[in-house]
Structure I
Amino acid sequence: MIYKTLIILLVFFQINFAKDWVDENIELTINGKFNQALLLLDQKIQKDSTRYEAYFYLAATLNSKMTHFENFKFEEEFLSAIDKTIFLINLKQKENIELSDSLKAQYLFYLGSSYGYRGYFEGRKGNWYSALSDGMKAIDLLEQAVDLDSTLFKAYLGIGTYDYWSSSKIKFALWIPFISDNRERGIEMIRKSLIEEGPARYMAMHQLVYILLDYGRYKGALIYAETIIKEYPESQFMWWAYSHVHYKMRNYDKAIAAYKVLLGLIQKDIEANPAHIIKCNLKIAQLYYESSNYLECITHCNNILNDENLNSLSEKLEDEISEALEYFELSNEKISNK
């Protein structure tokens, strides 16, 4: 589940006049090339410091990098980029009194997406009131955007994601008459966003993988998962989702093979999050245990317990390390009792 929320907010949509560099930024981020993506955006800002789209994608990329590394290292830069985006859009709205519906929709989209990113970030930090406040602003603005321009297809991703997960989190109360179940509507909204081509289309598919798994529609999730790894075969981001599908479907052999591909991608990545190596090894160990292959389970537990970064990560990954020790001991017991 590492990347579930990451794909909700990585980037919502590219605008036609900025298509080339925005697509490049999204693809670099999908493939975990954060430094290259940030360099591209820095060049855009240096060239034109009034371009709100560049600040928006700067915030998106910094958010993705912090989510990937599970930290808040770039909080100041992220919040500054969000504030700059909102300021520049508000300025443009004041300067241009007579705007076409299409341009109004674009401004509303970027404003809504900016509040969405900030709300997600505040949620990660546990600031739930701020997160809820920004989240509500985001959805209101995105809905205004599609009301003005129904062809702004990628705006449906943010709306659909909110509809689905807000209902899913309170599904225990959906039987109450005045609480709506918007999960089906959310799925259809996200599917609507698939109409437009480009890398953001695959971001929407990635989100659908986790949503359909949550909804119990495993076969549908698998179709999207297979599509995204074919399009991005070097993306850890996409392989986490694909591996998780087979894990949830209890396809042990395929899940093990998928996690091993993912592990290989992490190990060769010079920008990798070292915690992901431990988490990936743990998934493989768990799957081998469930498959009654105790020797291989022990091997991957040893990979965790002998990891060179274990000491520095021990506090952060206390649960994972404890689980690895438990699988190690259980596997040895199973072998001894044969």
Structure II
Amino acid sequence: MMKYQVVILRQLKGFGQFVTESRDEANTYEFGDGDERPIIFGEKLKAVERRTIMRKVREVLEVNCWLTTHKKGGDGGISGLCMSCPACVLFGGTYAPKKGGGTGPKNVVQMRRAYYTGAFPFQGGGIRDVTFNAVDERTGQTGQALGTNQIIEPRDFIDVVTVEAENEQWAKLLVWGIEHSDRYGANTRIYGEIHNEVLGVVVDPRLRIAAIDLARLAPGADVKKNLEEKKLVLTTMPCADSEIAKLIEDLTKDEAVEDLARRKNSVDVSVEEYLQKTAVHLELTLPVEKKDGKEVAAWKKWKPGQRLAFLTDGKKSQYALARDIEKANFAEPEDVEEEATQ
């Protein structure tokens, strides 16, 4: 499996607030004596770019896939993910129906293919405290200070995100998501405007570069030239807006998506209610048999593989079946969590 290392120049325009929830101070790393610089943790970046890609996937494929937690029951899993689309394969997740499974598998876990470490800044820029005040609505005058934000001044960060995949389409999907994301961190309505420039992609079976090493380059150093000197080739993998829909549709046929959809479908059809509703949706009649003069559901003895074969009839893809199961059993979540990017 190849590793696609996407090299990104993240340019903070204006001020940024990148903090850990348990404290209000900026996350920093000490590069040397007196050289303490702010960093952006990878999970902060991934959350934004995952949501960007998921929005596009929902638009193109019309899937019910949300990065949220259901507040009023439902069976979409612990994180609301459909676990059968390209976004779920790329970023991973878990799924377990709240009704519980039958004799088959109880849950499905997908490991991520996109690995984030963190964005590290070049030298320059600083951190400052900004006080915000209460304003009297009638007089327009400020009252006492409400608190202080620790914010990062405009500066450039370098980042490397790795995608492990068999083909470059997965890297292109991530590149599109990175290029279409622009607000990061806490208080994104006020701070955190970032312009992302993908410098290129290093394709190799091994990990060859790290953002923290690139951040140590001298101010004004050319990252591309530095990589060329190390005999590392930066490949361009653009994905235009006119191409992204087809790319997403093509990825639904990828073996990785089919495998994830099959595992998720196996969990769902082990729940008798889900199987029955899906059969009705597909206008299929579940078989019964006579026992002691009474009709009993023969299908209840089936293993997950037999149930899947019955629903697909050997013709339907696992991805298509996942959409049928979704339409038959799962409504769009009533309470979708606000798409904050903290």
**OP:** Identify the structure, out of I, II, from whose coordinates helix-only ellipticity at 222 nm (-39500 (n - 2.57) for each DSSP H run of 4 or more, over all residues; to 500) was calculated to give -24500.
**Re:** I
**OP:** Figure out for me which of the structures I, II the number 5, 22, 26, 21, 14, 8, 3, 1, 0 belongs to, where P(r) over Cα pairs in 10 Å bins from 0, in percent was derived from the coordinates.
**Re:** II
**OP:** Given a value of 26 for relative contact order in percent (Cα under 8 Å, 6 or more apart), point me to the structure among I, II it was derived from.
**Re:** II
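The numbers here are math on the coordinates, done by the rules we state, and not lab data. None of the values given here were measured: they were computed from a predicted structure.
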